[in-house]
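J.: Just below sit the structures, each encoded as structure tokens.
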Structure I
Amino acid sequence: MEKETSRVEAFSDGVFAIALTLLVLGIKVPETAGTFTNETLYLALLKLWPSLFAFVLSFFTVLIMWINHHGFFKYLKKISPAFLYANGFLLLMVTFINFPTYVLANSLNTPAINTAAAFYCGTIVLVNVAYNLLWFTSAYRRRLLRDEVSDALIFKIRNAYLVSFGIYLAAFAVSFYFPLTGLLICISLWVLWLFLDYEKKVKSK
């Protein structure tokens, strides 16, 4: 059973790694007519700030997703077909996030920023749905969880996922009118995921 969970985690890690690597492709090398000077290169690099912002935003988003996914697997004792499909949906969203990242980068300093931000926040909502499905398929009636995982921890993670779904949904709605606020709401939840402890809160054997 441990070998089975390790295979799924290793495959998932590869998808996360590829998604993180591909994010940098959204940053294009500056192009100018003729030869670069210090001034023209400096100005060209400054114009790349939307791409750099979107890259950093998505890099840390995917990184935190991976950290939580890695911690999640510490609780599993086996894998089910339903879990594999839920994990597949999560990996679908991980690979897809590159696209709204590029859209956001190309729209940050344009009138289309509202739609771009809503598209990005909407994608994060679907990522959260994937995590909720992942947790439901494993934690409902403790189907796939190790015996030492406490009930208190199960409730804590379930509530974190459910509450964050409402917050992400609010960010999606807000971003249509206040795009930067919607993005900041999404970023603020990094704190929740960074401090969702996957290591210590298990009951003793």
Structure II
Amino acid sequence: MIASVRGTVVQRRPERVVVECAGVGYGLAVSAQTLRAVPAVGKEAVLHTHLVMRDDGMQLYGFSSEDERELFLMLNGVQGVGPKVALAVLSGGTTRDLLNAIATGDSARFQAVPGIGKRTAERIIVELREKVAGAEGADSIVITKTDDPRTLARQGLVGLGFAPQEADALLDSAKGETPEDLIAEALKAAR
């Protein structure tokens, strides 16, 4: 795998940078955040990379920092989020801002990205919240508490090992006033 690219910037365009290394020009898809960090044409740049191989070809993605690449990989692991959508999410703010949005459950931030609806935004938050809690700089992230019983019950079911989709399906038919009641009803339905 190509882990990083160091060379002369040959081309800077929205969403794409070409870096020449030893006579070979590597085209890298980049976020708006990374594009801001890439120096002017003719200057040397170092980009962390991730190579995605598909049946229809290969695409090299470039990142200005390891943290941005790690967040890209986490986002790409969420069902319904491919590399292009993950890159669009990264274009929406700094890595720290996006980690805070995940930690605080700010689904509106993700819904603003083209290609992400309400369900996908919620899926990103639910699936990545625990991973973000262990991320570097997480001590500065403040998680706001929610009083919504369904949200708390969903988090509880996910914590018990249910997939987010399973938790949603179980809670659709569950009735109750408290998270505990909802979880109990959902577990009865799971039998």
Structure III
Amino acid sequence: MNGIMIDDEGDLGDADAAKRARAVENHYKWVEAAKFLGCHSIRVNAASSGSYEEQLDRAADGLRRLTEFGMKHGLNVIVENHGGLSSNGQWLAAVMKKVGLPACGTLPDFGNFDLGDGKEYDRYKGVEELMPFAKAVSAKSHDFDAQGNEIHTDFRRMMKIVLDAGYRGWVGVEYEGSKLGEPDGIRRTKELLERVRKEMS
């Protein structure tokens, strides 16, 4: 097992300092569980509120404190682009720079670039901005054409970005569509990734 995905433990960038501290502490048990299970990371969210700069500062504060705890256990804390400003690649990359700890990184997800209010961040630009900090990658799919290609994301273009960044770690398979059952969607995504790998090797 490589990591534990954590949700619903409070906002690491909460505007209320006490709630932010509590959210950090709520993640401690997951760091300890991940260490016990032999994982290299826990995946968290960088949810916050306020202005662009306020959210950047608040998220960086919570992440830095959690990462410092994680480092004592030899664990990475990685952040997924997962809605709100975290789906803005430039913002999340700035958060990583502000945290400034090598154990704090990103989990670029090919499909999570919904900024809300009908706005979408450019997924290729976003992944490119997040890859310098990546400690894992999530190849998310939704729908496939008759040739087995993902119709919303160019997997060849995306994997070139991943490889050009020097990343040689695991690529997770994730299906979030509705037309196929989950096992079939996962299988189709894996087959596409294997085909792309063969073409690029």
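J.: Given that distance in nm of label points 7 Å out along Cα→Cβ at positions 87 and 119, derived from a single structure, equals 2.6, which label among I, II, III identifies that structure?
T.: Comparing all candidates, it corresponds to II.
J.: Thinking of I, II, III, which structure, once P(r) over Cα pairs in 5 Å bins from 0, in percent, for residues 103-158 alone is computed, gives back 4, 18, 25, 27, 19, 8, 0?
T.: Derived from the structure labelled II.
No value in this document is a laboratory result; all are computed from the given coordinates. Small disclaimer: the values here were computed from a predicted structure and weren't measured. Cβ atoms are built from the backbone, for glycine too; each structure is taken alone.
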